[in-house]
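These are the structures in question, set out in turn.
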Structure P
């Protein structure tokens, strides 16, 4: 071990300053998505007269595909050129997004904005996840991921709530998107002072008692996606999680509007789901470090399905709220735990790439969910589409139950 590697220390306490800075950076990453969350479906109907649900949800498809592919690239680039460079590029890509959303003269401009937003999110959020896993070391990964996702989705929820209120007071455009300009400036400035963490990953790899043979990118992709029972079960659960999130993002506001809820009430519901998800992760992330990953993931998928069922069976604000709280709790059980489980299974030398493959599948769920939900909603109605996604989510929990083993404190031997 070199002197520079000896100076690198793993753990949250030893890296508290850098870890805290990355938590704040990820809050601004989440806020960028939040500014769309409660109002973009309304913009599609009001400003661009889109009626077909599949066409209306096309912005989520574009966002999901671009983010998914960029997640995969971010993992590879983080291993190749360093985490910080990827983070800065991600913020640079986000610069035009709020301006496109403000002044878009056609729906195509909105799609371009979401293409750029997906690329930016893939680079920035993936990199903050990888950097926090690097810093935390193996002992407290669940806590690290809980804090990361708490910051991102807490800011998303707050941003969704604020933009909903701004839209109700001043109109759908351009005022709600002024916040996006501030998010980009702050995120880029803070990312410029972050230190790279590749050295931490190298140290952890050296400290493993057994060496690993080099894996090609193709081997990594196939292993994470299909061959490794744990990694493949984790990847499909992540995909289904974001499949139902894509449905909730696109169809829930329309379902609430059909129930005659006000824009302010819709904003509260749009914010409550990620808010519960955000805060509960502070508990579930730590809990996964204590009791293990598998049963939190299984229980979380089933809790999500129950929450979606409650929303589908409701027609007023309070039961809608109960359903979104359940959905948020279930997602909190799953989200940081899946990332921590990836860290358990993947060797430090190829972990960033494995995280990239997982996040590729996970965020393809946005596109798949929006497409499925949009097509089913156009064919048989929004309520039927919501029930359909609830069934898929419950089935995903069964797949994890049957395929995944417990990964906590597993010795890495490959």
Structure Q
């Protein structure tokens, strides 16, 4: 009976108090008043008796559902949870401490899940329907959300939330979590201050965007920074930041603004740093050409499993963009523009490590030469699944080392001594 009564109360609230849902935030006092009125009405019409405890329980469930983001609010506030995966109304998974597990919650039905989707999309300019059945948005706290609905999602509306980790804000926080070691951290901070051009690579969920956010904190507060993203995910703490976001086409298929469009426009905005949330198309060549023409200190994210994969992906993205350019010319652009590729991976035990810091060292036989400066070696995997490994410097001194002195940065060559 509780579920039936709850369903009736829920439907009446939605039907008769629709104005509550047009507001950016739900007014809890108004919702409680509506709940009391509707419950009393239903109880009187259907001769249903509810005890004080039953009313409190039902009220609590209704409040949880309609305020905030309902039943997933507790997961969003749990610092150990880094990802929430809702596969239809009855299957909710989460990633906690690097491991995936089934959550102890579920939605009553698909309608309840659809209401959550509506609440997530309400503050944004985006929507999902049969014409556009998937989208990416961000929550207020910066967490990234992907939504895909039937008929593409066969088992029901599917939501994937990658949480923004507010507790990781500087290099010390990455060191505490074992993402890299002190020597690597000092080196990367020096690279940021010397305005080198860095690409962060890794698979989905490897933590590369979080690391990019940390590195961005070492940009001087006086520099003009322009960020370009599909979905706002970066949180920069400097004052002089211009945030640009791409736009999806409307239902007629018009009005799309791509990353490439925004990148070209950003070059007219007097940027001192350009940060690309992710490179995935023709904007790659624009970025390389812009760097070669003096826009140094750029940061970008790309999906790739190794530094060499990054080179292959850049080749493919430029070649398939329709720009008439030879492979040899692409490699010359890469060699001239990019200083470092930082590879970050999520290991078997769920930990996230920077596994390679590799420099681009010119061309050999018309191909880009990559050299590892620091690498993470996996020594063993314990029976519990814990990965044992260590970082080591290869002994190679970067070809761009003189740029540190030119920028007035003291960085001892001993940092590169081989282990």
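If mean projected area of the Cα convex hull in nm², for residues 150-189 alone comes out at 2.8 when worked out from the coordinates, which of P, Q was used? Only one of P, Q returns 2.8 for mean projected area of the Cα convex hull in nm², for residues 150-189 alone, namely P.
Once distance in nm of label points 7 Å out along Cα→Cβ at positions 238 and 342 is calculated for every structure in P, Q, which label goes with the largest value?
Numbers: P: 0.2; Q: 1.5.
Checked P, Q; max of distance in nm of label points 7 Å out along Cα→Cβ at positions 238 and 342 sits with Q.
Work out the source of 1.0 here, i.e. which of P, Q gives that when distance in nm of label points 7 Å out along Cα→Cβ at positions 198 and 310 is computed. This value belongs to structure Q. Tell me which of P, Q gives 27 when you compute relative contact order in percent (Cα under 8 Å, 6 or more apart). Clearly, the read-out refers to P.
Assuming -27000 is helix-only ellipticity at 222 nm (-39500 (n - 2.57) for each DSSP H run of 4 or more, over all residues; to 500) as calculated from a single structure, say which of P, Q it is. Before the final figure, lay out each step's value.
Details: P: -27000; Q: -10000.
Traced to structure P.
Once FRET efficiency 1/(1 + (r/R0)^6) of positions 246 and 318 (r between Cβ atoms, R0 = 30 Å, to 0.05) is evaluated on every structure in P, Q, the highest one turns out to be Q. Determine which structure produced the value 0.93 for Cα Rg over 2.2 N^0.38 Å, calculated from the coordinates; the candidates are P, Q. Of the structures listed, the value fits P.
Here the criterion is mean count of other Cβ atoms within 10 Å over residues 334-341, and among P, Q the highest value is seen for P.
Out of P, Q, choose the structure whose coordinates give FRET efficiency 1/(1 + (r/R0)^6) of positions 166 and 398 (r between Cβ atoms, R0 = 30 Å, to 0.05) equal to 0.35 when calculated. Source structure for this number: Q.
Coordinate-derived values only; no laboratory data. No experiment lies behind these values; they were computed from the predicted model shown. Cβ atoms are built from the backbone, for glycine too; each structure is taken alone.
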